[in-house]
Structure 1
Amino acid sequence: MIAASATLMFCLMYMNSYQLSHAWFSQTRMFMTFIMAVTMALVMLFFIRHMYKNKYANISIVIGSIALMGSGL
């Protein structure tokens, strides 16, 4: 779900382009997508943490999110 949302956010950032020729791959947009996806994953995990009883899965999601945010920064 997070990957699908992140892909959609990345594509939607190109809607701010005035012309199609102005749209090119941007590492900045990709890094911002990483940061937004990580933030969304952590917020979602915080609000639904009672649904996931597996502590190791929760910890791995947090560690993976922090690692992805580090790569985005």
Structure 2
Amino acid sequence: MLSIRLDTQTEERIDKLSKATHRPKSFFVKEALANYLDDLEDYYEVLKRKNSADRELISFEELKKALGV
């Protein structure tokens, strides 16, 4: 279980959306958090790969050829 305090503007936005869609406020908080965490995990994976010593790079021309562009 997790409790959070939201600023008034954010809480009003979630409340308005909840009423308009007949979904609980927690639905939108969970969705927003899940999407944010997905993005954050992707970001850290990119950083990890960027700093990896064994990464394999190809040129832009090689990429275009591989994609058939």
For distance in nm of label points 7 Å out along Cα→Cβ at positions 43 and 59, the calculated result is 3.4, so let me know which of 1, 2 that is. 2
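For P(r) over Cα pairs in 10 Å bins from 0, in percent, the calculated result is 16, 26, 22, 14, 21, 1, so let me know which of 1, 2 that is. Don't skip to the end; give the middle numbers.
Details: 1: 19, 43, 25, 10, 3; 2: 16, 26, 22, 14, 21, 1.
Working through the options, I get structure 2.
For distance in nm of label points 7 Å out along Cα→Cβ at positions 3 and 51, which of 1, 2 scores largest? Please list the in-between numbers first.
On the way: 1: 1.9; 2: 3.7.
Between 1, 2, the highest calculated value is found for 2.
Where a number appears in this text, it was derived from the coordinates with a stated rule and is not lab data. Quick caveat: nothing in here was measured; it's all calculated off a predicted structure. Cβ atoms are built from the backbone, for glycine too; each structure is taken alone.
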